[in-house]
Every structure is written in structure tokens, then in C-alpha cells.
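Listed next: structures, encoded as C-alpha cells.
Bear in mind that the values in this text are calculations on the coordinates, not laboratory data. Because the structure is a prediction, the values reported are computed rather than measured. Cβ atoms are built from the backbone, for glycine too; each structure is taken alone.
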Structure I
Amino acid sequence: MKHFGLIGRVLTHSFSKKYFDEKFTTLGNECYDYGLYELQSVGEVPDLIASCHLSGFNVTIPYKQAIIPYLDELSDEARRVGAVNVVKVDYGSTGKPYLIGYNSDVYGFEHSLRPLLKPNHSHALILGTGGASKAVAYVLENLNICYKLVSRQKAGNNILSYDDVDSILLSTHHLVVNATPLGMYPCIDRCPHIDYRGLTSDHLCYDLVYNPATTLFLSRSYARGASIKNGMDMLLLQAEKSWKIWTND
């Protein structure tokens, strides 16, 4: 039996177990299972691996960066991004777990974003500065899209505050990506505090949140004429990438 799973602090929003359970059924393989592991601290990971003998696991909020010191190796992409959302556990001949970190968010975000891009999407705003935003920034750099990060507190010229995201800034930044958990189930009445009046039909607003399908961020953006995209396709793409990493397929 091979055991996989997802670690995070609160996992009631996650569709990962359903996705992998259905995948295992389709494969007709009863030798795999996928669990949800809510951890109060990332320091619980070594004991979790030992007790469950995990062969691999996904990582979500708030451990995508905190997990790194517990890993033995990082893929080049994960190292450059500075965040991990997939871990492969190799027991080798010694039986001692050897943990390798990857980032499949990059793959999922890039392949779900590319078909939506238009020539005017040359400048972007990334809402949030956590592990997910790092994958978004990495993809935008590869696509030659200039971006600014937005956080609750301004930090020089590199990180803006939400108060800075006004109509003037939005008039020159037509791609807006929510890389925060704001609006995620069950707190569906929350959204990033930007000036939505500055959004137009020129804008593409992408929310990495996928539950609910239409967050308050997306509904307010759509009401201003913007094109919108939720994180479901990104989830499916990164999940499939995770499976390939775990199985070397």
C-alpha cells in the first residue's frame, strides 16, 4: 500500500482527496490512498511521515515555505521559486525517508494562464506575498510580464500596500492575480481590498482560490467588466503534475 496526502493547517476547503480518490478508482488500483493531515506546526511532519509511511504529499497554506528546512533536496524550480507544494519521499535501501521538494504550482498556473493572455496583459499585480505568490511571480517573469507585489504593509518600491491599488495603478496593470486565501470557503464574504472601480473590460482577474468557484474578488471584478478565472484548472494541472512526480510517470 502506498500512502499520499495533503498537509496544511485548515483543509476543509480542499478538493485534493476527492480528486485523488477518483483517480485511484479510475486506475483500478486499491494499493493507493490519499489522506488529509491538518497540522498545527510544520514540525509535526517528521512524525507524520514515520507514522503514516507516506510516499509523497502535497503542501498548502501556510507551510509552502516553512517545509523547506525539513527537506533533503529541492528541485531547481522549487529552489528558484523558494516555495514547495509537492514532496516525494524516497526510502531507498536504508528505509530512512529522503524528502525531495518540488513546485507544481508553477506548471499549473502557467498552463492555465497562457490561453487567457492578451497583448495588453504586459503588467500585473500579484496580491499577496506568500508561497503561492512566489510561484505566480516566477511564471510571470518567464512570460516577460512585469509585476508588482501587493501586501498589507508597504515595503519600499518592491511591495505595495492595498491602498496603493487605486484606479490610476489599475489603468496600467491589466492582469490582477489573487494569491491570498481571502474569499476561500468558509470565509466567502472576504476579498482583497483594492479599488474595484478601476477595473475594466481590459482586465483579467485570476483567483488562485477554487472554492467557491466564484469568489467575492471574482464577482466584484466581473461586475466591472473584467474577464475572470478561478484556480480550479490550476489545481487539476498541478495535481496531475504531483502524481507524475510521485510515480516518475
Structure II
Amino acid sequence: MNLYPRQRKALMSLTMAGLGLLSACIAAPEPREPLPTDREPATRESDRLLVFLPGRGDRLHDFRRQGFFEAAGARGFDLIATDLHIGYYMQEINHRRLQEDVIAPAREEGYEEIWVVGISMGGLGAIMHAREYPGEVEGIILLAPYPGDAALVSEIRSAGALTDWDGDSSTGEDYQRQAWRWLRDQARGDHPEAVYLAYGESDRFVEGHRLLAAALPEGHSLSQRGGHRWSVWKGLWESLLEAGIPTTEATGDD
């Protein structure tokens, strides 16, 4: 469905409102090109790369400060945190900047396995990139991803299961619906990327997380006590790594 620029802007504003970001849009940071990154190590040392996307109000150095780099680097990954903040989403260039400034150059460097790790809003960003650039990464890891507004989650739940939801809408197209359709098709086996999910059991978006978890293969989701905050995400991240995630072996992709 093609939309005029004014319609696209209005629908993006609805998505940002759902994220609680509409009031912050006025003071949103300006996007920079190329996309700023925080990298460890400075040059490629592994064939496996993790690319981190921040959540609402977070920035690229938060992953290092919160211990995500230390935990993953010890398991043989190279790491790149991005500054893919709300300004990129508002200008609808988040997936393009991620692809052109991070993913494509990483492939040119020789990385054989690339995973995108998105927290909250960054989870939505990871899905949007996979949808726009199919097959460019091995998979995405969603930590407490933003699932869309409550009405959309209720609509999917009413279908009985994500794979049973038709995803059509007579009220227009938006990024939330596109993201869920991609997740539905991925759960049906229509996309090559693997999806892993981790969330807190008292997260404010937990209803959407449970819907997605029920559609994923066994071993592709986990939950722990806690809400929507860094201390919980750090625990979830460590649990994923201890379980050997990310891995292509569990997906059957060799």
C-alpha cells in the first residue's frame, strides 16, 4: 500500500505516540550520516558480529556501560553498538542507515554471521530492517521489543494465534502492522532469518511478547522476573548467551 508523505508522517507519529515518544519528537536528536557507532574491537577479529540497536532515550554507549559488550565479547563475538535514535525513525531512514552504514560494510569486511540485537524501540528497528532487507542478517534478537499499541495486540490475540492472524486492515498501513506481519510470516517459515525473544514477566509490553513467544520455535524465547528496564535486560542477555544464543544451529540453518 503506497501512502502520500503526509499520510506516512501521520502514521509514523501514531507509532511514536505508542512508544511514548511523541512529546520528545520536537527535541529529537538530528540523524547523522554515517550512523555513529561504538565498536569492539576496532577491527575484525571474529567471523561473528553482533549489532546493537538502542531503545527509547538510550544511546550507543549504553550497551558498553551496561555490560553487554563484556558479556558477548567473552564468547567470541565482535560488537558494534549503533546510535540509531528516535531521529532516524522520525525521518524514516533508520533501516537504510543501518544497512548502508553498518550491515553492508560488515559483510564487505568478511563477517560471515551477523545478528541484530534490539532493545524496546530497537526491537522494532531490528524487525523493520529485516523486513526491508531480507536475508542480510542471520537473525534478530529482541529484548522486550515494542509490540505496537494495545488495540493491535488485542486484534492478533483475538485471531487465536499469530500464525492465524490475517493482518489486513481497512484503516490504513502502519509500521506496527507491517512488523507483526513480518513476524507472522517468519513464524510460518517464509523468511530465512531466525528470531529470538527475551522479556521480563512484568514488562508493560508483556501481552505482545507472550503472543510472539507462542509463535516461535521451542528454545527461541525466554522470560525472567522483572519489568522494562536495563537491569532486567542485562539478566536476559546473560541468560541468552549462557544458552548459546545466538546460534544458527537451533534453526536448522547450517
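For which of I, II does FRET efficiency 1/(1 + (r/R0)^6) of positions 64 and 136 (r between Cβ atoms, R0 = 25 Å, to 0.05), calculated from the coordinates, equal 0.55?
Clearly, the read-out refers to II.
Quick one: distance in nm of label points 7 Å out along Cα→Cβ at positions 176 and 200 came out at 2.1 when computed from one of I, II, so which one is it?
Of the options listed, only II reproduces it.
To which of I, II does the computed value 1.00 (FRET efficiency 1/(1 + (r/R0)^6) of positions 32 and 240 (r between Cβ atoms, R0 = 35 Å, to 0.05)) belong?
I
A value of 0.40 was computed for FRET efficiency 1/(1 + (r/R0)^6) of positions 112 and 208 (r between Cβ atoms, R0 = 30 Å, to 0.05); which of I, II is the source structure?
It must be structure II, since only it matches.
For which of the structures I, II does the calculation of helix-only ellipticity at 222 nm (-39500 (n - 2.57) for each DSSP H run of 4 or more, over all residues; to 500) return -8500?
The structure behind it is I.
From I, II, which structure was Rg/Rh (Cα atoms, Kirkwood Rh), for residues 48-119 alone = 0.97 calculated on?
Here the read-out was taken from II.
Using the calculated result 32, 19, 18 for Cα extents along the principal axes in Å, for residues 168-231 alone, pick out the matching structure from I, II.
I
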